[in-house]
Structure 1
Amino acid sequence: MVKVSNSVCGICNCVIKDNTLFSALSSDEIDAFKDVVRTSFHPKKDMIYMEGDDCRGLYVVRAGRVKLIRSSKDGREHIVKLLGPGEILGLEVFGGVAKYELGAVAMEDADLCFMATRDFFSILKREGAIAVKIAKALGVELLDAYKKIGTLGLLNAREKLAHLLYTLATEYGEQVKGGVRLQLTLSRLDIAEMLGITQETSIRLLKSFKEDGILAIKRKEIIIASMKRLAELGGIGA
């Protein structure tokens, strides 16, 4: 299983995942942000910000998990992305928009680092080398998003679930006896919301994966028995 390599922030010792905005910065360049970073704690299920709230700045997940959500017209919640330590939320600041397009909710107790939009862009204007590195990192993120959208658009519901579980296991998995255990708690509804399918469909598909020996489900725990079969089914590496 591929593990994401990490670097550590010199300001607050939080993890910075590779291929995110700050991973290419040197220690001295990271220090340029030390006077504008604030930390905050958010208990499980706390709404960090809502769709339509003023876009005040960028957040980095220091510890815990956060989900980005969008609400439909009938009030249903769709999970757009899960974020773990080192990942960034509030990327709307780069679009120059006044309001957050997505909401952010703590999936578990979470510590966040925050930089106000004005402070962040003041540093970029002053530090040209930092601005160039961050622009390149944004390009990497954008290309990655294009690839994922292109892949998922060609998959049916079963294949999309395989792709999702493989991705989650790669990012949040722990090697245990019998396979790879997902180190995050996801309900059948959470999975359905991430895939844009009904809860009933997600339950049926998970049951079929279990029957096929691809995974095991123990209470709320999901253990992937065959990463290879998930990858093949999800069109990963094809």
Structure 2
Amino acid sequence: MTNSPDHRVVIITGASGGLGAALTTEFLEAGWRVVAASRSLSSSPAKEHVFSVQLDVNEPTQIEDAIKNTVARFGRIDALINNAGVTADGLCGQLSDEDWQRVLNVNLRGAFLCSQAVARQMLRQRDGHIINISSYGGRVGAHGQSNYAAAKAGLLGFTQSLAKELGSRNVRVNAILPGVMPTNMTADLRPEQIEAFASANVLGRINALDEVARFIQFLVTTRNISGQIFQLDSRIAPWT
């Protein structure tokens, strides 16, 4: 990116969650201005260089306002991290249409709406980087998570299509499969379930939030990587 590190600006959706908080910390430490977007404003003490915004990723008007306010405040947007996500687990035959739609709306439609809005600014800048937080389940499926797997698989195709559309204007788009981490999504898992996830990794452990955040912060500073999918744990999927 052409501007100095002290003036780089990142928007992080789902900023109130575990990975969102880790990303906020990592980018702040690297000297970025952070727009921390979440459905409910944080009650934590305000931090310098953090601009907290209330944002429902399925509300186009709220998204447009957040983009407009970010540009007015900072002058540009260098990175968007589509991190907002929800789960509503259940066997496919027992899923309600509401739970199917809610998971697709937040995890997939929300990333589409935010990317579409941010891309307009990045195209004008001829610079920018969009990161979509997908999931290993989007590659291989997940028992009892057909809605979540479908949404995260959709993000992978969306990432590569968008990378092809925006690449001529120097806008990069990549996807991250962060692995199982200690977040609100995994807080209710039983110890034996966490152990099973750890055992599925060749290193025998689940991932760490700070390591994932560090990789993402590095990735958005790169110039020549786009349309790629990065798996950050040590599970090895079958070749297809």
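A short reminder: the numbers here are calculations on the coordinates, not readings from a lab. Computed from a predicted structure; not experimentally measured. Cβ atoms are built from the backbone, for glycine too; each structure is taken alone.
Some values worked out for this structure:
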read-out: For 2.6 (distance in nm of label points 7 Å out along Cα→Cβ at positions 33 and 225, calculated) the corresponding structure among 1, 2; value: 2
read-out: If FRET efficiency 1/(1 + (r/R0)^6) of positions 65 and 177 (r between Cβ atoms, R0 = 30 Å, to 0.05) is computed and equals 0.45, the structure in 1, 2; value: 2
read-out: When mean count of other Cβ atoms within 10 Å over residues 73-80 is computed for each of 1, 2, the largest belongs to; value: 2
read-out: Which entry (1, 2) yields the derived value 2.8 for distance in nm of label points 7 Å out along Cα→Cβ at positions 105 and 137; value: 1
read-out: Structure (1, 2) behind the derived value 18.6, 58 of Rg and Dmax of the Cα atoms in Å; value: 1
